[in-house]
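Undergrad: These are the structures, in structure tokens.
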Structure 1
């Protein structure tokens with residue numbers, strides 16, 4: 001039955017293999033937990049992610065603007081074959097003006113609103129004369145349709161929200177002596193599609209290399225989620241290959257060294273293959289998308305999945321007992337070891353991190369499949385007996401000291417306790433979510449420079465403004481914008497993106513329309529006498545949010561409007577530019593109030609991680625209690641011998657982290673759950689097979705394979721996996737060294 005099920009799953013996996021590849025996720029935000037408290041904040045972040053993930057910006061800079069434009073044109077031609085699309089800048093500006101044109105009577109810049117409220121008829125006439133003889137109309141309208149240039153100034157106020165300006169046939173931005181030509185693209189596919197990532201990232205890199213080779217004086221900046229996602233995917237693929245290959249080769253080398261022959265090697269490969277098959281199939285069957293880091297973590301499964309096969313093979317060294325009797329003798333110990341290890345892995349599911357839950361399913365499913373493979377197939381396929389190799393005999397001859405209740409042992413314990421306490425006193429915690437990821441340094445520098453030049457807002461901190469109606473929401477946004485202007489003048493931030501910069505509230509539009517009509521009516525006699533015209537602003541209902549969203553400006557900025565939430569209230573976001581930390585951040589955050597919520601996503605997630613770190617401390621204690629209940633029915637008063645090694649290893653690991661100056665993170669604490677699961681195994685096998693040196697061989701090989709796997713994770717370039725691997729490496733190594741000290745007296749060699 002196990003064979004038929006395995007063949008069926010293998011066939012299904014083969015059929016679905018292409019679909020699985022398309023469902024690999026490299027979005028780092030997918031690893032983070034969702035907010036537990038603010039649905040509007042989550043909606044805002046989701047809207048920003050959807051808007052930003054498909055954008056790609058390339059800036060081509062040179063001291064000579066003409067050469068920058070020429071290089072940008074060549075680059076655009078080279079990128080034409082990629083799954084990207086763009087829009088000519090001229091068409092966008094014309095469409096923007098035409099969309100606002102019918103509502104221009106209610107659209108006034110802040111400066112014009114103040115001027116109209118104070119200017120007398122003579123000043124109005126002077127403004128009209130100046131506009132009549134101006135060489136250029138900013139609005140594109142005939143003078144008689146906008147004699148005071150109010151609509152043109154409104155459009156100019158929109159242009160002030162960005163430093164980008166038209167330059168010939170392209171858009172550009174200046175930075176000191178350099179002029180940058182802007183290429184703005186949108187991906188045809190998701191930024192987290194592996195095929196799209198590879199085509200866009202590789203195609204852009206090749207085109208940029210050729211361009212720089214032709215003109216080394218060019219400065220090229222790239223910014224886009226797709227580039228970071230592609231870099232993360234490539235790093236994950238490298239680590240999957242390195243960690244998986246290193247773990248596999250290490251485990252197989254041990255099999256050859258200790259057991260000899262091709263048959264034990266084939267059995268280990270079979271166990272690993274079946275474990276990987278079931279782990280992969282189970283994970284893809286449960287989750288619509290599987291994160292790449294889950295697969296990197298799963299590569300370390302090798303170190304644990306081989307444990308049961310190692311114990312079964314070690315039991316057959318120079319053993320002539322019947323196979324059935326041998327496996328009956330092994331069954332209980334392997335079952336308890338499997339249960340405790342799987343339980344420790346599934347402790348990862350207690351966290352709010354979706355990626356960790358996937359890792360738990362992947363590892364737990366693979367371990368159960370490896371155990372079942374050993375139980376069902378090894379009695380039929382494994383050799384009836386194995387001759388002890390020199391490697392096996394050498395490990396069997398190793399002698400571990402046994403704990404003695406004497407002065408020497410207590411003195412050594414006291415010294416270790418003092419060193420551990422000193423390390424614990426130096427141990428720091430770090431719950432900052434930004435410590436979990438390390439972006440590509442070059443891409444990070446280019447992205448920061450491009451964001452500064454283009455005035456791009458940060459998606460990390462923002463305001464979410466809400467109201468009972470769209471009008472009330474926009475009025476509150478305008479009030480917040482006025483307070484933000486004060487912070488900009490004070491230097492606390494560089495700017496902001498608010499909906500009211502592009503769409504005044506209906507009440508504001510009606511007031512501006514009335515103000516413009518009144519002042520033009522007052523100046524009408526003078527204008528008729530001087531120019532022979534009787535200007536009347538076109539009367540129209542205020543531009544509503546629904547109408548605005550259908551226009552080019554609304555389509556480009558739709559991510560700012562969140563619409564109506566589940567609570568019946570409307571909401572919009574205000575994004576901030578150039579906001580630093582410390583006191584400026586606190587002063588800006590203090591602008592929150594009724595209907596204006598401050599959202600600091602990194603701080604929220606870091607706070608969430610801190611709370612779960614405290615919670616997991618209690619979960620770890622509860623896990624020890626659960627293991628004690630699971631073991632006490634069999635081992636009675638000797639249960640402490642299984643639990644003390646991982647407990648001491650945990651304390652020593654925390655002390656070691658303190659001495660090394662490595663802060664404790666949530667993932668490091670999660671690793672201690674696995675130390676419990678693996679460390680208990682060593683005590684179980686020492687208790688199950690007293691005096692059997694073959695189990696000493698098995699536990700040693702098991703520890704080495706686990707240490708090898710998680711040791712490689714400790715060298716991962718992903719900080720989350722590095723912290724996890726480092727804590728697990730130390731904890732497992734120490735548990736393996738400590739477990740023989742407290743074995744039952746009868747098992748002492």
Structure 2
């Protein structure tokens with residue numbers, strides 16, 4: 001074998017990686033195997049997979065011992081090109097045949113991703129048969145590389161992992177995560193010239209909890225009292241008391257405005273301290289809440305001069321911002337941070353992904369506290385795999401899960417959660433709901449009012465919020481106000497507007513509310529979850545029960561109105577609704593209304609959710625969630641992540657894959673949404689630079705995210721719409737691409753296309 005121009009032999013002269021540029025140090029294969037193995041063990045030992053992960057790491061690159069691989073590495077060392085010779089299949093075979101079985105798939109997929117396990121044996125055997133000489137030369141080095149390799153590895157697999165295929169499937173995901181993270185860290189350390197991988201020490205959650213509690217008290221002391229301040233204090237105290245309980249599933253069902261963000265954060269930090277857990281992960285459904293919550297936690301936990309505590313990780317997080325720094329960019333790769341704030345999409349699509357880039361962070365979920373805020377927003381279609389994944393993490397991998405929502409779903413009515421014990425953080429939720437009731441409901445269902453009529457009713461109020469179900473309806477209401485109201489009074493908020501435009505509107509609305517000035521706002525569902533506004537009256541178009549209650553949380557939020565705020569629920573005669581609403585609105589109508597319960601009635605809310613689950617057939621074996629569960633039981637990782645393979649087309653059906661978002665839509669960049677003409681010109685120039693660049697500039701793409709909105713693919717069926725979208729990459733306007741909007745963009749309402757659906761932000 002020739003390396004660096006000379007022929008060498010023996011284990012000590014086998015290499016895993018060439019030197020980094022400007023460095024003469026080669027990366028020993030033996031060192032890389034042991035380094036990866038030890039690190040993988042460190043990541044997996046806390047959930048019982050230390051030995052399995054160790055041998056996956058020790059075997060993952062043994063195929064590099066082949067003479068042909070070593071010779072090719074020497075040939076490409078100066079060019080940086082890939083070796084291009086299989087090095088994963090030998091280690092896969094050794095692990096498989098010595099008893100690790102399907103867990104050997106972690107080795108086979110450590111670069112390309114996990115495959116369906118029923119195909120694993122044929123896949124690695126086929127690769128090995130292509131180059132028997134390579135296999136033989138690498139096998140001769142195996143005993144020298146790994147002299148302590150046991151003849152049998154099956155006894156290292158915990159019995160519980162072997163007894164239940166779903167437990168085993170989740171364990172393989174976690175071991176794979178430990179392997180690929182360890183491999184990446186050990187390799188990066190070599191190319192950075194480090195003696196060992198850079199790992200953050202475990203956080204001192206005792207210190208973090210005390211800091212959080214102290215700063216929280218200081219902030220509240222400066223705000224002055226409000227009528228519901230004492231109730232929020234009681235919610236916080238109840239959460240801290242419950243944090244002393246054993247690990248498991250917890251539920252925080254406090255009403256909107258009860259201070260759940262601070263209470264759940266305090267619970268998570270105290271619980272992590274009590275049980276020696278390694279991190280807190282807060283996941284939320286919408287980008288607005290992610291940014292809002294991350295700002296709160298960062299303010300209470302980060303310290304000047306110290307490494308940051310809070311990592312904000314979502315698609316619009318700007319890792320090029322100097323204030324964020326290199327730390328956040330690296331920590332986001334594997335969530336090596338004490339406190340992570342992310343989205344539902346990022347969390348659960350990582351859990352059920354198959355590629356190493358998404359799964360590196362997965363092992364960080366074990367022995368952690370996971371807080372799911374606004375948990376009612378989890379997509380119904382995916383509840384079976386989501387709830388089962390949470391159940392497994394709690395029961396087998398040391399995780400605590402907190403489900404936080406003012407509208408707690410009846411998850412325990414579903415098979416995946418029916419036997420899961422749960423602790424309520426609030427001892428008497430019904431009393432708290434009654435004590436915190438800040439609104440009275442009115443109903444306008446029969447006769448049905450028009451949207452123009454609702455706009456007129458709202459305009460008769462000093463300040464009012466109208467929440468409707470589609471962006472088209474929002475524009476109808478706003479147009480009624482636009483010419484009739486003085487400048488600065490009427491505002492519009494929907495996904496027709498880019499995120500930065502929406503942010504500016506919310507700032508101006510909050511300012512007017514704080515000054516007691518007249519303000520009218522019409523919004524779609526995006527206003528409901530976690531957006532902190534306080535109106536005396538809210539008009540809400542008939543919607544699913546959780547949406548009704550979330551909208552009500554924007555009325556009299558601080559409880560300052562002696563007679564309570566008003567929430568007017570109306571069924572618009574000329575209004576629309578997303579297709580997914582039909583069943584949910586029907587269920588809401590059977591439980592809530594003028595002669596029935598109000599939306600904050602907990603018993604009626606429980607009946608509503610059970611009715612929804614039954615009508616959506618979530619337990620039916622042909623439902624997409626149950627089909628994903630069936631694929632998981634067979635350890636079919638590609639099928640879960642990308643859908644089953646169609647025998648005739650040889651393509652995978654994405655509609656049957658695990659997806660948090662029903663439709664990726666079309667990402668539309670709107671420079672017209674910039675605050676100033678100068679900024680608009682800068683953004684237009686950036687778009688042109690990206691269009692001409694041979695390789696997309698990631699920093700530029702991130703800068704555009706604040707001016708990018710998602711348009712439903714149905715918009716492409718409208719005459720002339722495609723002509724108003726100009727591709728930034730490629731030549732076609734289609735689903736999943738990035739395009740520039742070259743049509744009109746209204747300063748108040750944004751682009752003139754109705755996306756039809758509010759969607760999760762990835």
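Undergrad: Output the label of whichever structure in 1, 2 has the greatest value of distance in nm of label points 7 Å out along Cα→Cβ at positions 164 and 708.
TA: On the way: 1: 5.3; 2: 3.9.
Result for distance in nm of label points 7 Å out along Cα→Cβ at positions 164 and 708 over 1, 2: largest is 1.
Undergrad: Out of 1, 2, which one gives 3.5 for distance in nm of label points 7 Å out along Cα→Cβ at positions 100 and 308 as computed from the coordinates?
TA: Working through the options, I get structure 2.
Undergrad: 1, 2: which one has helix-only ellipticity at 222 nm (-39500 (n - 2.57) for each DSSP H run of 4 or more, over all residues; to 500), as calculated, at -13000? Please report the intermediate quantities before stating the final value.
TA: Working: 1: -21000; 2: -13000.
Going label by label, the one that fits is 2.
Undergrad: For the read-out distance in nm of label points 7 Å out along Cα→Cβ at positions 476 and 596, a value of 2.3 was computed from one structure; give its label from 1, 2.
TA: 2
Undergrad: When you work out volume of the Cα convex hull per residue in Å³ for each of the structures 1, 2, which one comes out largest?
TA: Checked 1, 2; max of volume of the Cα convex hull per residue in Å³ sits with 1.
Undergrad: Could you tell me which structure in 1, 2 was used to calculate relative contact order in percent (Cα under 8 Å, 6 or more apart) as 20?
TA: Structure 1 accounts for this read-out.
FYI, it's all coordinate maths here, none of it is from the lab. Fair warning: this is a prediction, and the values are worked out from it, not measured in the lab. Cβ atoms are built from the backbone, for glycine too; each structure is taken alone.
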